[in-house]
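Next up, some structures in structure tokens.
Read-outs throughout are calculated quantities, based only on the coordinates presented, and are distinct from any laboratory measurement. A quick note: this is a predicted structure, and the numbers were derived from the prediction, not measured. Cβ atoms are built from the backbone, for glycine too; each structure is taken alone.
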Structure P
Amino acid sequence: MPAPAIFWFRRDLRLHDNPALIAAADGRPIVPLFVLDDEAPGMRPLGGASRWWLHHSLAELAAGLERRGLELVLRRGPAARILAEIAAETGADSIFAGSRPEPDAIARDRALIPALRQHGVTLTLVADSLLFSPRRLMTGAGEPFKVFTPFWRAALALGDPPASSGVPGLMPGPACRGDDLDDWRLLPSTPDWAGGLRAAWQPGETAARDRLARFVDRGLGDYGRLRDLPAVDGTSRLSPHLAWGEISPRQVWHAVRGREDGTGAAKFLSEVGWREFSYHLLLASPGLAEANWRADFDRFPWVEDKATFRAWRRGETGYPMVDAGMRELRSTGYMHNRVRMIAGSFLVKHLLTDWRRGEAWFWDNLVDADHANNAASWQWVAGSGADAAPYFRIFNPVLQGERYDPDGTYVRRWLPELGGLPATAIHKPWTLAKPPRDYPAPIVDHRLARDRALAAFQSLKTK
């Protein structure tokens, strides 16, 4: 019998289509391990919503392994120390893991390989979190792409990614002591603010596979028409499952590819392509969540206003489309993508608040918080990123609401104090002869805020 191998789960909390797990299980007994290294240098601590999701995803993963006769070992602490300890306790001479396309994770893994070798243990990393290798996607000049359309055209030219695979045969390795998941205190307790998350989500691989199947069967055909309407179930809502690796992008690709001749499938896959592009940008610019991608934005005249930032966070700006999105976020850990753009644009361009403050708030509150997607999306909204929205594109939250939530269904869902307003006024309640008393007046005037933002952006050109 060969020596056991440790399989180190990271952001690939699934058994199906897990190439690193397949490599580990090649005739070896397996010791499944998850390490909570929440104080690793350079690694960003998880936000509250992500911690909630992780708890339930690990519980689902442990149950799936138990059905196959294996026990998921949980340990908390520095990954280098724990991996060496588990190898010594089990007699394992090899560790397998999925590689992470994030600069900090890459640096940590490079340091781990020689450190573990000193203990007689090899670390094998297998790429599994992207459709296409970033090394194969470069411009003709050998540089990273800066614009999405040519990037995605080059990606599609590579052909389909490898077919997804099933669950390998798994032999249990030696028993090993682990932590109790509840002892990690990932769930909120005092207060327990996660009721909306529990009502909205079911973390785990089984739920991810079910959601993908439902979307392909029932939602894909109408995706192009409904995806921008937050009041209807027109999107896949797969983003948190992808963020935690409960389903792979290959599984999504092959489930969608070729299902229809219209634009639904192509448009949906292009949205998956934006996820790829975000990681492409992160690898090229490791400080994507902290530094402006466009250096000229380092001179932008941001405004520090605690009161308006607090109003934005609480969904009390006086603009219903913005406030509905922020309250959806606080309740469910999620916000419809169209509304994310509206709320993000409002923070950056109406309030002139530094995009990094919004990015940090989303990181803490989103169940699909993802290092690359979150940072790249905020820089896109701000105009400071690659292939970003032009500076003069300043969303009018009233017109956006009237276009994408014309009868006010979405707003009424999250702002019940506006439930009795007619559709003609629900996105601009301050225009009524008697505005609702329990809803705030706008904290800024759109026209004045737009002029101020344009002047601020223009200042970057004149300096």
Structure Q
Amino acid sequence: MTDQPASTAPLKIAIVGAGPAGFYASAQLLSGKGIDRPVEVNLFDRLPTPFGLVRFGVAPDHPKIKSVIRMYEKTAKLPGFRFFGNVHVGRDVAHADLAARHHAVIYTTGAAFDRRLGIPGEDLPGSHPATDFVAWYNGHPDARDKTFDLGVKRAVVIGNGNVAVDVARMLGLDAGELRETDTADHAIEALIASEIEEIVMIGRRGLAQAAFTNPELRELGEMADCDVVVDPADVALDEHSRTWLERDGADVREKRNVEIATEYSTRTPEGKKRRIVLRFLASPVEILGTDRVEGIRIVKNELVADADGWLSARPTDETEDIECGLVLRSIGYRGSKLPDVPFDDQRATIKNVAGRALDESTEEPIPGLYTAGWIKRGPSGIIGTNKKCAQGTVDSLIEDLNAGTLPEPTVTDDDLTELVAAKQPRHIDWSGWRAIDEHEQALGEPQGRPRVKLTRIDEMLDVANAAVAGDAA
């Protein structure tokens, strides 16, 4: 038992989810800013590998975006930081176990599940959520054994965000472009053997309202063996879109997207192996087929403005059937409910205000329970957006600390490592992850690749355990 006064004893925080939000929250707490006592952060992840969305969501051909990992690695070296990998909170270790041993628990588990279209045929073989496809080519263990039929001539990607663009681009990369990335080996082989000739990307609203960013859109026109095709009629702006772009506070990104896509509409296809076709103002109403996907029926939309000038897509009576053998649905991510943590089913986030989790019955903050990242606010923004989001949550936590409303741990012996070892003997610490990291990089070096990812948990744990055994010898 500790005999330190509460005011000088370390502030102990558990963070569940080792993605960007988890690391940003860790860094902000360990900086000690606004806290007049030592801080200890225990960061948990259900996988042996940290970094969440950066490792398993960022497209493999975007290594610069992944360089943010260097900042997270600096956080892991700070005094007071510990990592518990391959520990599934809610299954291996209960929320109550963490709450009893910490002043606060912050959930940063992200939003890993897809939103559904809710149309006939959505569950036909050949129709997949983009989340599964992204996880598959990024080597996520949960998706290692999933299969996607790439022996078809046309694929349709539904959505106009950056994930939809990433998926379309990954389907269009040639062998040379794929082999210099950390795309999972099983996905590289399948994508190189793909028979897909055309990828059609369909957006519900107009070009001016598309959610993708300028660099993502620009990359489509720079691919080695894939044309990008846009019908001039699809980039012609109607009155509503022109007004939208000229409104006060108009997003420069939207204007630039229109310019880029308009330039694409003037290009003559070069006859490359594949082509990506951008379609706007269209929504899927049915995925067609008997035993598998054979096509998709779309309805053409028109833009309508409400009293505040906000534009929405309204279906017309005009429909079109597009023959295809693969449909990838990318219309947004959603979070999932965690054991013993309040959840807002409508928003698919932890029920919270300013990062403070709220009791579902009283709507009052639950002392010592917080959230940050996508599971706090929904799947919006870029990786860096999570820094500000995490800071807001940490600010709330510090306010509560100074107000004296944080609960004191009821278990004061530092038995966390023993507890985790008893409940999940195969957990790993940061040195175990570093062994996995070094092993993957060593596999990639002879091939001129950043790394060759291990895609099965047992493989990862074997590497980590071998390194620990070697250090002990």
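Assorted remarks:
- Label whose coordinates, when mean count of other Cβ atoms within 10 Å over residues 305-312 is calculated, return 10.4 (choices P, Q): Q
- Of the structures P, Q, the one that -9500 was derived from, the read-out being helix-only ellipticity at 222 nm (-39500 (n - 2.57) for each DSSP H run of 4 or more, over all residues; to 500): Q
- Parent structure of the calculated result 0.20, given that FRET efficiency 1/(1 + (r/R0)^6) of positions 113 and 217 (r between Cβ atoms, R0 = 35 Å, to 0.05) is the read-out and P, Q the choices: P
- Which entry (P, Q) yields the derived value 2.5 for distance in nm of label points 7 Å out along Cα→Cβ at positions 57 and 249: Q
- Structure from which 17.8 was derived, mean count of other Cβ atoms within 10 Å over residues 193-200, options P, Q: Q
- Highest-scoring entry among P, Q, by distance in nm of label points 7 Å out along Cα→Cβ at positions 17 and 297, is Q.
- Given 21 for relative contact order in percent (Cα under 8 Å, 6 or more apart), calculated: source structure among P, Q: Q
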